[in-house]
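*Asks:* These are the structures, in structure tokens.
What follows is calculated from the coordinates using simple rules that are stated; it is not laboratory data. Source: prediction; values computed, not measured. Cβ atoms are built from the backbone, for glycine too; each structure is taken alone.
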Structure 1
Amino acid sequence: MYWCISIQMSTSTRNPLRRKPPKHERVRELLRERIMTGAYPPGMALPPETELPQQLRVSKITVVRALNDLVREGLIVRRRGRGSFVADPELRPLIPGRFLRLGVLMSSSVFSDFRFGSLQAKMLQGALAQWGLSRTPPQFPRVRNDEPTRGSWVSEPHGCLVEALGEAHDEHLRHPSLQAVREARYDGLLALSIIEESWLAELMALRIPTVLVDYPNERFALEADQVFFDPLTGYRAAVRAFVERGLTRIHFVGCLTHQPYESFDAMTSDADFYNPLKARLDPDTFVRQSAWRQALDEAGIVPGPDWAHRIFTLERDYAALATRFQTLPEAERPQAVLCHSLTHAARLVELCRARGFELAGAGAGEAALENAQAIRAEPGALGRTAAALLLWKLQQPERPVLRVGVPMTLDA
């Protein structure tokens, strides 16, 4: 739908000292008025730039300058090969006047994350919602088993392309190819749950604005924004709730994670893969265990030397720990466990009950389970926060880097 307007240049000499605004400003103000009053509704197509000068009786340079001003204000959008349109307030560019290429780097296959609704997939969905792309259909190109997996969302009205980049199907490196990141020429990056420090150091060397999500790490504290779950509020509340019930022997159960491998074929055996001597502590366990210890101090409880445990999320490890609790004298047996995750807590409570004694439990999770109390952690909130921080960094590159903790809360 096209429209036609004309501009009358006033010849009034009522105030000879008053400077007449430049023509491009008068064109800009006329167009802005029509847009703001609804005379030109969202989505309306502007005439081509070759026709507008004739309709407005001004030069092409004047029209281009006026349109550029309106693009920067977010009132109109340019769509490659289609022309200029009045912006929809709900579909305005993320940064007026720019088309952004944003990368979301995953620590596993993109396809598997979306198929199983993993933590990372929910973070990504939160980021897409923050950028206004939650309803944009994704594209998943076919790739070989040795190529990085990808998914992309493109929105011309929002002025952006978002690409999720994950490791190849036959890899277990816990990060995508750095070469693929270089070749994509992203304007900004979110790195979701990637904990491989040497790879992250190489990523930082690319000097692309980056937000590290779900991985607080002091090594990169001055190089990239960081967004993570802050357990202090939720874990302190859980300890207080246990103490109010008269439960004071409160153990902590952390989570072990295995080392990355070039490929699954590189694993010598399943036993080697889950060998505690070759395992690492999940980075989130450090901050959650610290919150547990601080909460005990506030409650006046001195933990015993064997109150902190570390296990894989394997049935054999759950069973072994429950049996270990069972063998302790009743006066020394834990009354409650505060765990890395809600899954840990619920399974330990169930196994201890089967062994003839009661155990209260709580851990980080998205929704309550029957056997344990949830310390609510919403991955979508991490994604939304990280997405907002990245846009802010792209708009103000010189601002200082930030560390943002999204609080956990104890379910009532």
Structure 2
Amino acid sequence: MSSRLLQWLRISLLNLLLVASIGLILRYKIAFNLPFIDQKHLLHAHSHFAFTGWISMALMAFMVDYASRHKNLDLFPKYRWLLWGNLITAYGMLFSFPFEGYGLFSISFSTLSIFNSWIFTFLFWKELNSISKNWIINNWFKAALFFNAISAIGAFSLAILMANKIVHQNWYLLAVYFFLHFQYNGWFFFTCMGLFIERVTIVIPFIKKQKQIFWLFAGSCIPAYFLSALWLSMPSWGYAIIVIAAIAQLVAWTQLLNQLSPKFQNLSLQYPKPANLLLLFAGVALTIKFVLQAVSTIPSISTLAFGFRPIVIAYLHLILLGVITLFLVANFLSSKLIQFNKLVLTGIAVFVFGIIFNECLLMTQGIAAILEQSISYINELLLFAALILFSGMLLLNLGIKIRK
């Protein structure tokens, strides 16, 4: 892992700390009162900065490092202006959304961020074409770039609706879920899979059925978007395609686990012990995600899932925190340049506990809402969970030291 990559990843982790701090403020406002803060505006800042300043920042840095290693050429100077462009637009959204919501400056920074990602897609796609020996890994990255590019359709649609004050609940939800789906299940997931498959092939040079696994995920990604729109009336053949997409992803994940399980011990040697634990939690969370996704195709369950906000938030955080964030932190910690001191290890433990505690509270809140019951001090408990997440990330950032 190059020193340039470490610099960008440390910036990304600092941004994750800022994301956690905003989450703490949001939970405090719900539990108590902060009249000078607009909840919706700050929530927009929280989500946009998490996507751009933390996840996309780390993914772009990892991808540039991948191409650099396989071309035996330091490509960070070439992509430096795009990395800075992503960082500047992320902070632009962080400081504009809380004050104006969807307004001139926030929409401008959001649009510039999308244009920046499109330029990155164009240049890095060409970079991947020059690395001919890694067909499967390159295709994971290409799929990620493609889904990231088309996710902008949802972002632009949402911005148009908000800027023109068009109030139409179905259109609003379709735009939001379009952006979220192709970010979470497209750009984030496929990039992480590319990084993981690259590490796997070091131990298992040839993974059986790896092409089939890739195409099952890639081919089902677009129809899987409509898993978020099951509340719409649709023809039976459309519903059948959605069910097939959900089952296809669960089958693909099961096949990958079956291929890796015999070599699990050898694979674990590619990561230090703390990173292995994070990967284990991420794998469990991803398994839960695919199972819930398949179960949600049952109409009665789908109605319950999308009808209660805590369940939706729990599901989104399961992916963003439980899967993507834990995987990226594990990848970061796998560098031999990182010292594993008490602060780092304590920070990891606290952060993971915070994720589990937060998920349990959100699911409990959702189930209670379904049963038309209330839970005493649930908002205060969720505030405490946010404090745990913030504390864990703070300790991790403070403890990171680079080996000489």
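*Asks:* Using distance in nm of label points 7 Å out along Cα→Cβ at positions 238 and 390, single out the structure from 1, 2 with the greatest value. All intermediate terms of the calculation are to be shown ahead of the outcome.
*Replies:* On the way: 1: 2.9; 2: 4.3.
Largest one: structure 2.
*Asks:* OK, next. Suppose helix-only ellipticity at 222 nm (-39500 (n - 2.57) for each DSSP H run of 4 or more, over all residues; to 500) works out to -25500; of 1, 2, which structure was it derived from? Intermediate values should be presented prior to the final figure.
*Replies:* Numbers: 1: -10500; 2: -25500.
This value belongs to structure 2.
*Asks:* To which of 1, 2 does the computed value -0.41, -0.67, -1.21 (log10 I(q)/I(0) by the Debye sum over Cα atoms at q = 0.08, 0.10, 0.13 Å⁻¹) belong?
*Replies:* Details: 1: -0.58, -0.79, -1.10; 2: -0.41, -0.67, -1.21.
Among 1, 2, the structure yielding -0.41, -0.67, -1.21 for log10 I(q)/I(0) by the Debye sum over Cα atoms at q = 0.08, 0.10, 0.13 Å⁻¹ is 2.
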